[in-house]
Structure 1
Amino acid sequence: MKLAFNPRSITAHLIAAVLAVELLSSILVVAFSFGYERHSHFHAFDVLIHGHADSLLGAVQDAEDENDSLILDPSVIHSFPDDVYEVYDSAGHLLGRSPNWQGLGFVLPKSPRGEFFNLQVNGHDYRAFRMEGSRLVDPADHGGKLRTVVILYGAPTNKVWRAIRGTVEFYAAGTLFLLLVTGPLIAWLLHRGLLPLRQLASLAGQVSVDSWHFDPPVSARTTPELAPLTHALSSVLQRLQVSFEQQRAFVSDAAHELKTAVAVAKSSLQLLAMKRRTPDEYQAGLERCLDDSKRLEELVAEMLTLARIEAAPTSGPVSGPPPSTDLAAALRQAVAILQSVADLCGIHIDLALADSTPLTVPVPHDDLSLLLSNLLLNALQHSPPDSTVSLRLAAEPQSALLTIEDHGDGIAPEALDHIFDRFYRGDPSRTRNSGGTGLGLAIARAIVVKAGGAIQLASQLGHGTTATIHLPLTVKPLLS
């Protein structure tokens with residue numbers, strides 16, 4: 001498989017990071033190996049030099065003269081050709097020296113213990129060891145005499161450094177080989193490891209307005225790092241699909257409703273133009289056209305209201321405090337506005353408030369008035385004469401509870417699931433003269449949902465309908 005390399009990709013960054021870590025590790029390994037090999041080789045080298053110095057002590061013999069002096073016997077000296085040495089007695093007299101060296105020219109200070117030091121011999125680096133030793137001279141004469149000698153022995157360090165360099169070069173070559181091998185392997189493994197992400201991106205890229213199908217691969221759903229992203233994509237696409245389908249249905253329904261309203265107004269005008277009419281007939285026809293225009297205007301106004309309420313909030317900062325309205329005061333105002341409608345229909349409105357404590361909800365005053373007016377008007381329109389519409393407002397720990405109950409014909413069970421849909425009318429027999437636009441309950445739900453509340457309808461045929469609205473409170477009441 002050919003791997004495409006993009007220096008800005010996550011794969012490239014991961015490969016570079018891993019290779020950088022490997023390179024740093026290799027440098028540390030080489031540095032550690034150098035230190036370790038240097039220590040171990042020079043330790044062994046020092047032991048070797050110390051051994052040669054000890055053997056050189058064995059070459060110190062009794063001169064067998066009257067002064068019991070010492071001599072250095074060359075026949076028992078075993079040293080390498082490049083090594084250097086010299087031996088002094090306790091008086092500082094030179095007993096012997098290697099032929100390839102002129103010596104230090106001075107005697108090193110005495111030390112109770114042997115010591116290593118570095119020196120230059122013929123332009124080359126040497127490692128040298130100085131030690132003091134004792135030889136027993138003339139043991140037959142009253143137990144012999146103990147004489148002290150000073151031995152200096154040195155060996156060139158070039159062989160040691162060659163051995164160290166060889167070992168370090170082996171480690172360096174090995175780590176370089178590992179880098180060359182693991183680099184492509186890491187790239188392939190990362191490319192393969194990111195395959196679920198590429199599959200997820202490919203499937204997400206296939207989603208369009210005509211195809212919302214999105215089935216994330218199992219590898220993406222089971223990968224811990226990708227599972228949250230997969231879930232988020234699925235949720236976002238589902239919400240987008242629902243929103244898009246709602247908008248498309250809204251546009252389709254709105255176009256149908258507007259087409260019907262325009263067709264009705266057009267038919268009224270065409271009817272007037274078919275033949276000459278009397279002034280009274282023209283007057284009646286114009287009044288019908290005016291009614292059609294008013295209905296069209298009402299429909300457009302409610303469509304704009306619904307679009308405004310359902311519009312997403314802006315991402316910028318909100319200026320001023322959030323909207324807050326007294327629910328009880330708005331409810332009294334809605335009852336006062338629709339009281340004349342209730343009186344004309346012979347319907348009694350029973351309003352019961354929990355107490356005098358203000359129940360403020362996060363809904364603008366105009367929207368709250370529209371919500372209450374729509375619900376109350378809907379209850380009045382479906383209530384028979386001489387009946388009662390009950391409104392109950394109560395405070396809960398986190399919300400305000402409003403119930404609106406009527407005793408009308410009720411709603412069929414199959415219609416309850418669609419009662420909040422746009423342009424839905426539960427009673428198809430209602431005409432443009434008696435029916436609404438079909439947007440009242442949709443607007444009511446949009447207002448409640450935007451405020452973070454909930455609304456539902458419960459109904460039984462022949463027994464009436466109850467609307468239950470929960471709205472969060474901006475100021476929590478003190479409940480006893």
Structure 2
Amino acid sequence: MYGITFLNRDFSPRIQPIVTLAVDRLIWSSEGGPSQAQLSALADGQTALSLVELLRCPVEVWNDRGRVVWWGYLESVEFGGIRFDLASMANNVITMFTYSVDQGSSLVVQKLYTSWVSNIGSQADFGVKQKIISAGAVPFEQAASRRDQALTDHSRPRPSISSTGLPGAVEQAFLEVHLICHGWWETLGWKYYDNPTGIETYTIEGIGTQPIGDLAAEAKLAQSWQPVTSGWDFDSVRIKVSKAGAPVDNLVLSVYADTAGVPAGSVLSSGSLAGSDLSLDYGWVKVALTPKLTIGTGIYWLVFSRSSGIDVVNFYKFKVNEAHGYSRGALKIWNGSAWVARSLDADLNFTVLGSKETTLQVVDIAASSACGQFLTRVKLEDVSGLYSSPYRDGNKTGLQEIKDLLASGTWQGEGLIAFVDQFRVLHVRRKPAGVQLSQGEDGIVRNPYGQPAAEDEIVAQWVKIERPGLELSDTQFITRVEVRGDGKISLEW
């Protein structure tokens with residue numbers, strides 16, 4: 001038998017509903033911990049309706065030993081063919097729409113967004129739940145109207161009626177009421193995650209190319225840039241470049257600080273590409289830099305040169321845009337004695353990329369100021385040792401981004417897992433290395449002391465399966481645990 005406790009949405013104690021609730025099924029996942037709880041009851045129509053007021057309220061499930069084994073929140077209530085849930089609710093809405101720009105020889109489709117609109121009352125009651133609506137190729141006014149209508153329609157839970165829903169169902173004497181609860185891990189998917197750090201880019205292509213290393217008056221090329229945000233680690237640059245002829249030297253990139261509008265001082269970071277590795281056709285290539293450079297608030301210069309002398313046949317060519325659309329920097333040419341403006345001003349096509357350790361990115365995403373609005377904190381128990389760009393464009397939810405980062409594992413090829421504990425702390429750690437549990441022929445999962453393991457302690461563990469015909473060393477990593485109300489357990493790996 002299980003006990004069930006509801007809390008107020010602010011996590012304070014509350015009076016419990018006047019109905020006897022039964023646990024039909026409890027589910028835990030290696031992704032996040034408590035995943036789903038299915039509860040049921042028999043109730044009259046008015047009592048069933050009163051349970052709708054518990055949506056998003058915290059839920060705790062206790063086992064017969066007085067231990068809290070499942071925790072989360074109430075996601076949906078269904079009775080008489082009528083369903084109320086949080087799945088379709090959105091109280092912070094934006095619309096994405098497209099706009100075509102005629103560039104003469106072609107049409108360029110641009111992705112645009114309206115501003116966000118919110119229902120503050122709903123957010124105060126339930127938390128922030130965002131939705132991006134895709135409107136297609138429509139005018140701004142139409143996109144804004146769709147956004148506003150969506151907020152009006154979905155800012156609070158609304159009933160949906162199935163084909164089995166009958167008029168007057170709520171007035172029946174007794175109804176079967178089904179409640180679905182979700183774990184707090186799922187709420188990381190309530191908000192989209194954007195992070196402007198870790199990138200500075202100008203990739204709009206246009207007319208213009210710039211050779212380097214073919215003439216003394218074109219010995220070097222420099223492009224300045226200024227980051228929108230500071231404090232991130234810069235470790236690579238992508239440029240659109242090709243070669244002329246067959247240069248046997250290297251294309252060298254050096255990063256400098258700015259002094260009076262030109263690159264100056266010592267080299268802050270550098271990298272190179274072998275000329276033999278470049279194509280005769282323009283393509284985006286990556287130059288890795290050493291050492292990593294923590295970005296401040298000032299202006300930086302990307303300076304490109306060649307490792308050998310001038311060669312009029314074998315040299316390098318860069319794509320530039322003579323529309324001069326990059327507003328936070330300028331392009332300069334080294335003419336042999338000074339940095340000068342290009343005869344026809346332009347900007348280099350470039351992308352500056354930063355990196356951050358992937359598990360530290362998980363911490364950033366799950367922070368309460370980002371997507372972890374219901375979490376109390378994040379506990380990073382192991383680091384991945386892998387690095388990737390922290391930049392995010394805001395088109396994925398925090399949960400999607402975290403899953404992608406965890407899927408990369410560690411630099412040693414180990415798996416990563418994350419789960420939310422009873423106190424809403426998100427733990428990030430490596431998969432356990434040793435076998436801690438065993439399951440005998442009786443189906444009971446036991447801990448190392450031979451005692452039955454608590455329901456919530458089985459998932460994301462290695463279990464030795466002891467069955468006739470199986471080797472004693474046969475172990476499986478448990479990805480899903482399901483316990484039925486009658487106590488029967490099933491495992492998935």
Structure 3
Amino acid sequence: MAWLGLALIPAIGIVLVLTGLPAFVALIGVAAVGAAAAVAFGDAAAVLTALPSRIVNLLENDLLQALPLFVLMGALLNRLPLADMLFRAGVAAAGNKPAAPKVAAVALGALLAPMNGSVGASVAVLSRTVRPKLTAHGVPAADGFAAIAVASTLGVVVPPSLVLILLGDAMMAAHTIASNAAGRSERIVNTQDVFRGVVVPGGIFLGLCLVIAAFAGEAREEGAGRDEARAGAADWVVAGLTVAFIVTLLGGVAAGYFYAVEAAAMGAVTLLLGGLLSRWIDRAALAAVLAEALAITGALFALLLAATTFTLVVRALGTDRLLATLIGAVPGGELAVTLSVLGVIALSAFVLDAFEIIFVIVPIVMPALLTRVPDAVRVAVLTILTLQASFLLPPLGYAVMMTRGAMAEGVPTRFLVRALAPYLLAQAAVLALVAAVPGLTHLVAPRETRVNAPTISDEAVRRGFERLVPAAPEEAAPPLGFDKPAQ
């Protein structure tokens with residue numbers, strides 16, 4: 001039965017690709033098949049009756065308040081002209097040089113992507129506002145495509161993005177299960193630790209992206225962009241205030257002065273008031289924004305509930321214990337087993353988006369991984385960097401597919417691969433750096449919370465897996481970790 005549960009995981013991707021159904025529908029359908037098998041061939045009915053209480057505990061988590069707020073921010077950014085004004089100011093700040101439009105596009109993604117809440121929302125905003133301007137400036141189609149795809153993924157590694165919030169909460173649950181199984185007495189990570197851990201690697205990658213945008217790729221066409229509107233006084237004022245606000249907000253979250261929910265609320269309220277007072281948003285536009293925010297929020301909550309159902313079915317089938325055994329049998333040290341799990345996550349990113357991976361894959365594989373690798377912050381950072389790299393792998397990467405769908409003109413794959421190659425090499429370099437230098441993810445953490453990961457003996461690992469594997473499914477902790485808030 002445990003192997004049946006393992007087969008259900010790739011079945012989700014197959015159903016999504018073949019049917020085109022929403023992810024939550026595919027999850028519920030596959031979970032229903034697994035639940036029927038669990039009841040028919042095993043004694044799993046008692047475990048499955050825990051679903052109502054799990055859903056109640058899930059929805060009681062205060063951290064989920066950030067989800068509709070981030071969605072509202074993304075919907076507002078899609079309506080406000082902030083991206084236009086910031087882009088014009090960015091091009092002017094870069095000296096109107098041939099590479100200035102690409103540099104401005106990447107910088108704009110770093111500013112706005114964390115507030116959009118998802119890669120898809122970032123692609124929608126940047127494709128609508130930035131892509132026409134890149135064309136007007138004479139930036140080749142492949143280079144413009146690459147700049148938009150890369151910029152849309154920067155929100156994954158810049159706190160306090162919704163992806164990082166949810167990953168931090170899932171890592172807290174997985175770390176709790178692993179610590180209990182291994183018998184370790186240690187501080188459990190939370191979302192704030194993940195925010196701080198990703199600051200330095202994310203900053204390094206952003207710097208490399210700006211350098212690549214400035215020096216890599218083809219030059220723009222001669223004479224292009226001469227008729228493009230220049231940044232005016234209003235653009236400079238709005239851009240300055242926006243940058244100051246966003247930097248203060250993101251810096252406050254990373255430094256621990258604001259909780260993630262507070263930061264999301266401040267951002268949403270500020271954007272809404274700014275749109276209303278400036279009359280950029282009228283009654284009809286406000287109604288459209290609220291309808292869009294409600295629709296997207298409903299879809300995300302449906303996905304969360306479906307993922308909770310699916311992970312409970314997987315546990316009822318005993319697949320979590322099977323995966324713990326398989327991960328425990330991976331030869332090599334901490335780095336080898338970490339790379340093995342990251343490989344599974346990278347493959348999942350070709351058919352699942354970040355939310356589905358965090359809700360479905362992370363709760364299943366991370367407890368067993370953290371039993372052998374105690375530095376949960378470093379594992380979380382490696383996971384998020386792997387996700388970002390997978391989103392940009394052509395031709396099936398999530399950001400690449402989303403950008404293709406949002407742009408009218410097509411770009412041959414060979415040109416796209418050449419344009420994305422420098423960014424992918426930069427991502428590989430940052431991943432290798434984090435893997436080789438564990439302390440890089442703890443540089444900005446307070447001294448009292450820094451992890452000095454102990455060396456775990458083979459005997460300790462064996463005892464940990466003995467605790468983890470035989471545990472009855474109904475006695476294990478909820479896999480998503482939403483039973484208590486983690487700010």
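Every number in this text was worked out from the coordinates using simple rules, so none of it is lab data. None of the values given here were measured: they were computed from a predicted structure. Cβ atoms are built from the backbone, for glycine too; each structure is taken alone.
Once relative contact order in percent (Cα under 8 Å, 6 or more apart) is calculated for every structure in 1, 2, 3, which label goes with the largest value? Working shown, then result.
Details: 1: 10; 2: 17; 3: 28.
Between 1, 2, 3, the highest calculated value is found for 3.
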**Q.** If distance in nm of label points 7 Å out along Cα→Cβ at positions 284 and 444 is computed and equals 5.9, the structure in 1, 2, 3
**A.** 2
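Quick check on the output: 213 is volume of the Cα convex hull per residue in Å³, derived from one of 1, 2, 3. Which one produced it?
Working: 1: 368; 2: 213; 3: 140.
Label of the source structure: 2.
Matching task: -23500 is the computed value of helix-only ellipticity at 222 nm (-39500 (n - 2.57) for each DSSP H run of 4 or more, over all residues; to 500). Pick the structure from 1, 2, 3.
Working: 1: -17000; 2: -3000; 3: -23500.
Answer by label: 3.
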